[in-house]
Every structure is written in structure tokens, then in C-alpha cells.
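In what follows, structures are represented as C-alpha cells.
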Structure P
């Protein structure tokens, strides 16, 4: 199982995926007990986010970055310091179509609901993650019948 391979090591898990693709729900279900939650939406500023990341690394605590992280440059801000500190770095790509994300987003309430334009903007600049970015491991996650399916990475053509 996905979480079994993370046990016993300093682990940095970097999520990447569109808004409403299941990232936060996945964190709550699989990583909330073992990993500090680093989420820009909750922290509100990059400065606070950076401080929490630095604190986790200084204390040797495992963490999960629960942001869209659509580009390699976005992911590098977490991968580089994590690798430099000896963390195992795992990428989790939430594979979902814009249409499915729009459907899930429509079911959200209050501040959890994001403007549709945000989903389209993220999709327009999205870069599929690649092991060459510095990930030790990469996984796909998809939602099927309201269940998370975690799959081994297969390079896309």
C-alpha cells in the first residue's frame, strides 16, 4: 500500500493536480496521522508556507504539500530543499479531467468552492510531473466510485 512504503523514513510527499481533483481528501484519508499538512490555501502566504516547510525539515518531520503545483518550477520549491535535507521525495499526481473537477467543485460549499476560471487556468499551464524533477517515486491517484485508486507511475508519451 502507498502509505506502507512511506513508513520509517523522512518523507516529503508533493501533490500535483487540478483544484477539486481530491488532493485534500486524500491527505485526510491517508497522510493526516503521519505527515504535516502544508497547504497554501490554509496558510495564506508563501512566507508562512516557507516557514512551515523549513520547520518540518529542521525537525525531521514528514510532510505533504497539498497544493495544485501545476509546473515543475512550482514543485521544485519543495523538492530541492527536501532532497538536500535527505528526505525521500514522493510525487502524487491526481489524474482527473477538467470536467470531473468542475463536477466535484460544483458540490463544494462556501470558500471551498473555487471559481471555474481557476480550474481552467491551472489546466492550461499544467505540466505532467516527471521523475527527472527529483522525485524518488511517482504515483497516479484517481477517484473511482468515490474511492481513491493509487497506481504505480508509468511515463506518459
Structure Q
């Protein structure tokens, strides 16, 4: 698998505003609420995105239920690494399985257009291998006249 960049990183947060208060008010990060209790920014140097991802949303996106499964460590943070295409996400998932890793979510297109597969790191980090189309658009030529320019 060929990782192209870190697409995003952030804490797995609480939904009672404590996480938002710490990250936005205490540290002064300018976060926007793009979905209920999902606060993020794409204007923080060092990562394409930083977001507080509520555990219930991480569970729903990974397992299809708002409850994190019993017996699986609750992650404290998430990180996503982007690859070149949706097909590369599927290849990455296959490679991870072949290497003996427990993939929690097979390569799947999210409702917002991102392709992702997920697993837990040995440290308990929720790790995504993704293709996030809008993060690749800036690097792509807009038309044939731009190719080779």
C-alpha cells in the first residue's frame, strides 16, 4: 500500500460538549460543526483535517450501530491515511487481512463520498485507510489543457 498523506486526525470525543470546550475554547482551535456534535477544521496546518469525532458516530460509520462493541477497546483518537483511489483502499484492506490484521470495516464508500477501510492499531487508535476525493481534487488538472503544464 502506498500512503499519500495524512487525511485527518483527532480525538474520539464526548457528545456532552466537554471535548468541544477543550479543543475549541481552551486551545482556541476554530472548529465548525458540520454534523451534530462533529466539529472539524481543514484550516489547521499539518493535517488535511482535524476533527472531534463522537464515539457514537465512529461506531456507526465502522459497525453500523451507535454502540461501540463490547470487548473491543474504545479508541481515544482516530487517524486516516489517504491512498490514490477507491481501488487502492480495497487493495489496502486485502493487504491488511493477509498480514493478519483484523479489519473492522471492509473497503466501503461512505455517504459523503469517501472510501474507507478501518482497523485498530496496537495502541488502540482507530485507523482508516481512505480515499477522500475532495482532498485529491486540488492536485488534479482541471482539463486536458492543464496536463503537462
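Since every read-out is calculated from the coordinates, none of them should be taken as a lab result. In this text the structure is predicted, and so the values were computed from the model without any measurement. Cβ atoms are built from the backbone, for glycine too; each structure is taken alone.
The value 0.5 for distance in nm of label points 7 Å out along Cα→Cβ at positions 57 and 81 was derived from one model only; which of P, Q is it? Comparing all candidates, it corresponds to P.
Supply the structure label, taken from P, Q, corresponding to P(r) over Cα pairs in 10 Å bins from 0, in percent with the calculated value 11, 38, 34, 13, 3, 0. Structure of origin is Q. When relative contact order in percent (Cα under 8 Å, 6 or more apart) is calculated for each of structures P, Q, structure P gives the greatest result. Taking distance in nm of label points 7 Å out along Cα→Cβ at positions 33 and 137 as the measure, the highest value among P, Q is held by Q. Which one of P, Q has helix-only ellipticity at 222 nm (-39500 (n - 2.57) for each DSSP H run of 4 or more, over all residues; to 500), as calculated from the coordinates, equal to -9500? So the calculation was done on P.
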